[in-house]
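The next part holds the structures, each set out as structure tokens.
Bear in mind these aren't lab numbers, they're just calculated from the coordinates by the rules spelled out. None of the values given here were measured: they were computed from a predicted structure. Cβ atoms are built from the backbone, for glycine too; each structure is taken alone.
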Structure P
Amino acid sequence: MRSVITTCRNALSVLKHEGPRFFWKRVELNIKSRFAGKKLILPVKLEDALAVDWTEPGPQLSDPVVVRDRKSHIAWVMSPPSATSGGHQNLFRFIDYAERAGHTCSVYIYNSLGVIVKESDLKQLLRESPAYPDVRARVHNLDERGVADDVDAIFATGWETAYPVFRDRSRARRFYFVQDFEPAFYPSGSEAILAENTYHFGFHGITAGGWLSKKLHDEYGMPTDHFDFSVDRTHYSLTNRARRKEIFFYARPVTPRRAFELGVIALGEFARQRPDYTINMAGWDVSDWDIPFEYKNLSGLSISELNPIYNRCAAGLVLSLSNMSLLPLELIASGVAPVVNDAPNNRLVSDNPFIEYVQPAPGAIAKRLVEVVSRQDAVERSIAMADSLEHTSWDDSGRQFVEAFERAMRG
């Protein structure tokens, strides 16, 4: 009985915090494990995956729309958003910037299971979540008719949406809003291949950070631009100027690229050396994991809960094996020293001098955490790191995005 209750609780947690895209992925895996061979379920519709042969460029790419003397109508094709999906929150941030620049935006919902999203429900979700901006964009469910006739540009926003964007019969110019290297979300297999194939579709990529831009251009020949990472200082700021006795770990065991196990091993050694520090784990309910040290299980948190927690912490462990998380800059804004695994996917995104880059060995991570919390000038550094982002704003990133988009639309 307990396993049934746990399964139901985990399923509801995935639906709440990750949205339908990841919820249905869990459903798919469960079906495959129980009824192997009876039904194929993928995030992309099977007919879309079959119809797109990227080795033969589609006719829609040969003569795309050019816009030079007016604003554009942009269609954004996306999976159904959820209240706490960070990827969707960031996506709507840039829809808002496009609208502020005078462009008309429309949202088209795509999913492989045919779930219909009501415009009123989505608008209510956006209104009730402080992390979402208030956009004017109308909401549609994408079907075989494609986008409206007056659309000038179509953005794919996740790998599964790139397939219907490729297939759309309009002359709208194709773009790809890329926030991470999505083939890395999966083990070697069908989903990884289907995701990687989308980088061959010929779309113009506008990426989150420079690492993705360089990778997609160098390895796949994509035309790319990028916008820099930033932080919303209305949500994250320094409020504690005293010495801190806690640390933070972005703990997501359901997301392999966040290296949960690596972090737990490192934190076990940190806890042995510094038992006087409280370890906070947030991002997922980890109560079902056997973790060999004392910690606070904060589970999923709303954006309004984060800053008070950050301001209790001297250091934050944020591991990322694909594109860098937004958390390091958010931590810095709150005076927390982020400890991040050293790799191009992180260094090419931010050069902030207060990020503590460390090799991804558990012992090295533990040692760096101990060094960070033991600094005599920890309070002064906390203040300095928050000040380092004083002039940083998502508005700058929004201008980068709009300039790249408009330049591409001019052909």
Structure Q
Amino acid sequence: MSRPDIAVTGLGAVTPAGIGLEAAWRQVCQGTPTAATDPSLAGLPVDFSCRIPEFDIGAVIGRRKLWRLDRFTQLALAAADEAVHDAGLDPHTWDGARVGVVIGCGLGGARTWEAQHVRMEGLGPEAVSPMLIPMLVPNMAAGEIALALGARGPSLVAATACASGASALSVAQDWLASDRCDVVVAGGTESGSTRLMVTGFHRAGALSTRRDDPAGASRPFAADRDGFVMAEAAAILILERARDARARGVRPRALLAGTAASSDAHHPTDPHPHGAGAQSAMLVALADAGLSARDVDHVNAHATSTPKGDAVEADVISRMFPHRPSVTSNKGALGHSLGAAGALEAALTVLSIQQSTVPPTANVDAPAPEFDLDLVTKTSRAQNIRAAASNSFGFGGHNVVVILTHG
């Protein structure tokens, strides 16, 4: 039996560019970075990040629940609210038993964990919140979305480090194709720019140390890249079978044509030196979509601005796609939102397809000379995109590739 087409019908996001996916789209198209000195990181070797601007999140998700939710869950709820409305769906009228929720998250409630540890050490065990556990466990992003939307189908959180958001989309595709759900709320969320987490990534050698130039620190594929910039974000995509969307009068924004995952089985944090796992995921994702490598017009690269990671990905892209499709990385503008990144970049790729526009890679005039890439830099490029690949890779050797096509 042929698999049904899976449609993207709704998008929502909260990012360092502002509230709503449109704000993120404007920021990446302008090529303007959001990284800045972060007062909460004062005194640390890395004291900058990409933070979401202050906004009244209680007005979006309800003030009465704020006290019991960590920020990563709050952001996920805000993005889900936008995405559901964008899809033209009404949780009051849908069949909740046929609605699933799958969210990617790498760290969970890091803010709550650190704050409550400080309280226990300073004030004793009785000062620890009784809500500590439900606030910090990663699955609560999916659990709280299901609660808010009355989604009674399957729900879970995918944790594949920086590939988590893309892993969530792959799971959602399977649920829809196997008829377990009619609608899936899928995406990723992360708010991990805490003192301990930032210090941990710095000690691992993963972060840029450009304290004198935070805005210019995230430099994907640049010759002088030196690490990524931590960011917080949430992004949600509403997925349905395309025939169901059209039956209710909704034209898909794009089609989730194929997904694939692989493992490097090489090193806890370093990518495979030849990108074997990444290439395998690309090949299988294309086969899943029924496409050849030459059908891909655009690649939204994982490209975090780390020396090893960008080099391996550039090599794999040039091997896989010798016809040199356009390449961009949104992390130059928005930083690296870890578990949310794969979903956010897939959502932005949907907009690239819809609007025939490839945003530039911020902070880069040209790729490093050893990279054979058609990297879009400086200004956005008008381009008709039939099919695009969105890459996501994570610590642990996780590789996830998502193929999106015109709806």
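Values computed for the structure shown
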| item | result |
| --- | --- |
| Computed 14.9 for mean count of other Cβ atoms within 10 Å over residues 139-146 - originating structure among P, Q | P |
| Of the structures P, Q, the one that 26.2 was derived from, the read-out being mean count of other Cβ atoms within 10 Å over residues 155-162 | P |
| Structure responsible for 19.7, 63, with Rg and Dmax of the Cα atoms in Å calculated and labels P, Q on offer | Q |
| Entry that produces -10000 once helix-only ellipticity at 222 nm (-39500 (n - 2.57) for each DSSP H run of 4 or more, over all residues; to 500) is calculated, selected from P, Q | Q |
| Source structure (of P, Q) for relative contact order in percent (Cα under 8 Å, 6 or more apart), computed value 24 | Q |
